[in-house]
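Following this line, the structures themselves.
Just so it is clear, none of the values below were taken in a lab; they were calculated from the coordinates. Please read these numbers as outputs of a predicted model, since none were measured by experiment. Cβ atoms are built from the backbone, for glycine too; each structure is taken alone.
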Structure I
Amino acid sequence: MSEVTHKPETAAPAPAVSARFAYGNETYAALVWRRFRRSTMGMIGLVLVVALILMAIFGDFFAPMDPKRTEIGFAPPDHIEFTAPDGGFSLIPYIYPIVETGEFDPITFQPLTGADRSNPTVLGFFVKGHKYNVLGLIPSDTHFFGSVDGRPIHFLGTDKFGRDILSRGIIGSQITLTIALVVVLLTSVIGTFVGIFSGYMGGRIDVWVQRFVEFVLAFPQLPLYLALTSLIPVTAPSNVFIAFVIGLMSVLGWAQLSREVRSKTLALARIEYVRAAIAVGSSDMRIITRHILPNVSSHLIVAVTMAIPAVVLLESFLGFLGFAVKPPLISWGLMLQDTGTFSVIGSYPWILSPVMFVLITVFAFNALGDGLRDAIDPY
């Protein structure tokens with residue numbers, strides 16, 4: 001009887017690992033970043049937010065003119081051309097002053113104007129200009145862009161006192177964004193603490209805390225802002241006025257966030273691992289800091305990015321009414337005071353340029369918040 005020989009079986013090749021399972025070792029932050037990068041609007045918002053923050057920190061470096069320098073009031077924006085004085089194309093931008101040609105319109109009899117190509121202003125990067133201190137410490141006179149020969153340039157025109165609108169808008173971002181970030185920071189801390197405390201403790205404590213929150217929410221905020229800010233004397237220092245405005249916005253702005261955090265805490269307090277931590281005798285502080293707060297942080301990040309545009313709009317509105325920032329400080333709302341009359345807007349439409357800063361800021365933070373919401377929320 002012949003023996004049957006068995007050949008050793010060859011091990012089958014392991015199946016290729018699918019790309020969707022190749023990220024098993026990624027941290028939560030890496031997963032959120034990978035999902036966030038897929039959002040086009042979110043990435044645009046992130047780039048704009050970073051640019052706004054850098055512009056605010058290094059405002060004097062990016063401002064081409066001294067924001068306090070006065071010239072002829074209500075000068076129109078400069079006309080930039082990529083045309084050399086000889087009429088040919090140039091990679092270097094030029095500004096040609098607009099002068100009267102000596103001729104008149106045959107219908108309106110208004111004097112005609114044109115570009116004076118015999119006296120151009122050359123633009124460049126990293127040029128010399130007015131002196132300032134980088135971060136208030138290092139003296140410098142280098143600016144990111146401006147005229148090479150030191151002539152005044154006005155890309156967005158000037159206001160009624162002849163001050164450059166673009167430079168004032170860049171410097172004004174420091175006050176506006178500072179107010180927005182500090183207010184949102186304070187409201188987030190207060191709202192998070194009150195919301196977690198109320199939702200976790202429950203019972204009578206939760207009832208009384210929520211009645212107080214409803215009392216704060218019942219205040220008509222805008223009339224209260226106008227009434228309280230009008231109590232500050234006109235002679236009060238600017239930093240005192242800003243501190244009062246920040247404190248007032250923070251006191252009235254935390255209540256809504258606390259309601260949202262409370263609802264999250266009520267749901268988290270019934271999850272198994274939280275109940276298990278209570279059963280083994282973990283302290284309330286440990287449960288809040290190790291289990292509840294990390295799960296609420298994703299909602300807080302999105303809420304912060306959504307709250308900053310609201311504070312920017314509120315500051316701009318109050319500044320337009322004269323209740324947020326006082327001269328000599330500069331903010332976007334204060335710059336919009338020049339648009340208070342229809343005749344000024346009709347004759348000098350470029351005075352509305354500060355609205356562009358507000359629109360870009362609101363769009364940037366809203367786009368960033370939408371992208372983070374989609375990336376953080378797994379559902």
Structure II
Amino acid sequence: MTDTDRDLLPEGLEDRLPPAAAAAAQVTRGVIDVLDAYGYDRVQPPMIEFERSLASRMAGIRARKMFRFVDPASLRTLALRSDMTPQLGRIASTGLAATARPLRLCYAGPVVTIKGDGLDPTRERLQLGGELIGNDSLAAAGEVVAVAIEALTAAGARNLTVDFTLPDLVDLLAGADGIGALPLNGDRIEAVRRELDAKDAGGLVAAGGEAYLPLLSAIGPFDAAIERLAGFDTTGALTSRIAALREIAARLAGKARLTLDPSERHGFEYQSWFGFTIYAEGLPGLLGRGGSYTINSNSAERADEPAIGFSLYPDALIDALAASEAKRDALFLPLGHNADHAARLRAIGWRTVAALGACCDAQALGCTHVLEAGEALKILP
């Protein structure tokens with residue numbers, strides 16, 4: 001490594017400098033405070049676990065996204081977490097197995113992946129979220145989405161959009177062993193899912209999913225899209241799902257713009273009957289994703305558990321808040337200042353910066369005021 005590149009960070013990783021670090025703390029505090037108010041207890045799992053534990057807790061978890069290495073102590077494979085949700089599943093199934101259900105937990109911390117997502121090279125993200133474990137009912141789904149919206153609003157996000165999906169829609173319609181309302185044999189199910197995700201009508205027909213074409217029109221603003229989905233459901237296979245979506249939407253009326261894309265599966269590797277994605281006006285990409293899923297107990301003595309929750313990825317919100325943040329007032333404390341006066345001003349909210357020598361300059365240190373005769377005087381430009 002040369003002198004010119006020894007301090008470079010790996011691709012997709014970056015320092016969070018002032019004021020972005022302060023904005024990150026503000027966003028985290030806003031989200032966690034809302035979750036705490038709704039009874040979600042915070043847990044703090046480690047960054048590194050055994051790969052087998054992280055990869056086996058929920059169906060669809062992809063170990064290939066994780067950084068993996070051998071633990072010199074146990075000689076077993078360890079992994080850096082790429083998603084905190086499986087860790088919450090492990091905690092619920094082990095340390096909190098005897099705690100009354102439904103169990104409400106929340107978390108905040110960084111997650112790391114081997115490579116970025118699509119055109120975004122970022123490999124480390126802040127993940128915040130809440131999980132409601134032991135129940136994935138309609139009432140639970142309504143609570144989780146409403147809490148996610150309130151948490152993001154408290155963190156500073158505005159003009160939110162919630163896009164609903166039914167992650168297991170194709171499996172439900174195809175039916176077990178290809179016997180369903182719109183039957184498909186096993187090798188065609190994945191192809192139909194893929195073409196629906198790509199919104200490719202020609203590819204969908206070529207994959208043997210012509211009967212699924214109307215799903216491509218059941219997309220858009222919720223009220224119109226749910227009516228088109230209901231019109232598509234001539235067999236009644238989706239009656240309960242449609243009713244559930246309508247009830248959840250009614251609970252969220254006025255809190256966010258609602259849309260529907262019933263066959264969307266991108267990012268929903270382990271979700272089951274219900275999923276949602278959250279976006280905010282003026283911010284690139286998604287802000288959060290959630291839905292229902294099953295926690296594998298990995299034990300013959302304990303049954304698998306239903307759960308529903310959400311994960312927020314607020315890095316874009318943090319960057320936007322940091323860019324728009326006004327410069328904070330700071331009070332310069334000259335050499336020999338009265339410590340009692342400085343303490344009094346800090347107690348009422350002032351941020352102070354003390355001189356450590358004659359060379360310290362108030363304006364160079366970012367101060368807007370100076371302490372003189374016990375009072376904060378504005379520094380004139």
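Observations on the model:
- Label whose coordinates, when FRET efficiency 1/(1 + (r/R0)^6) of positions 27 and 123 (r between Cβ atoms, R0 = 41 Å, to 0.05) is calculated, return 1.00 (choices I, II): II
- Label whose coordinates, when log10 I(q)/I(0) by the Debye sum over Cα atoms at q = 0.09, 0.14, 0.17 Å⁻¹, for residues 155-306 alone is calculated, return -0.43, -0.81, -1.02 (choices I, II): I
- Which of I, II leads on Kirkwood radius over Cα pairs in Å, for residues 115-170 alone, largest value: II
- P(r) over Cα pairs in 20 Å bins from 0, in percent from the coordinates reads 21, 42, 25, 9, 3, 1, 0; which among I, II: I
- helix-only ellipticity at 222 nm (-39500 (n - 2.57) for each DSSP H run of 4 or more, over all residues; to 500) from the coordinates reads -16500; which among I, II: I
- Per relative contact order in percent (Cα under 8 Å, 6 or more apart), the highest-valued of structures I, II: I
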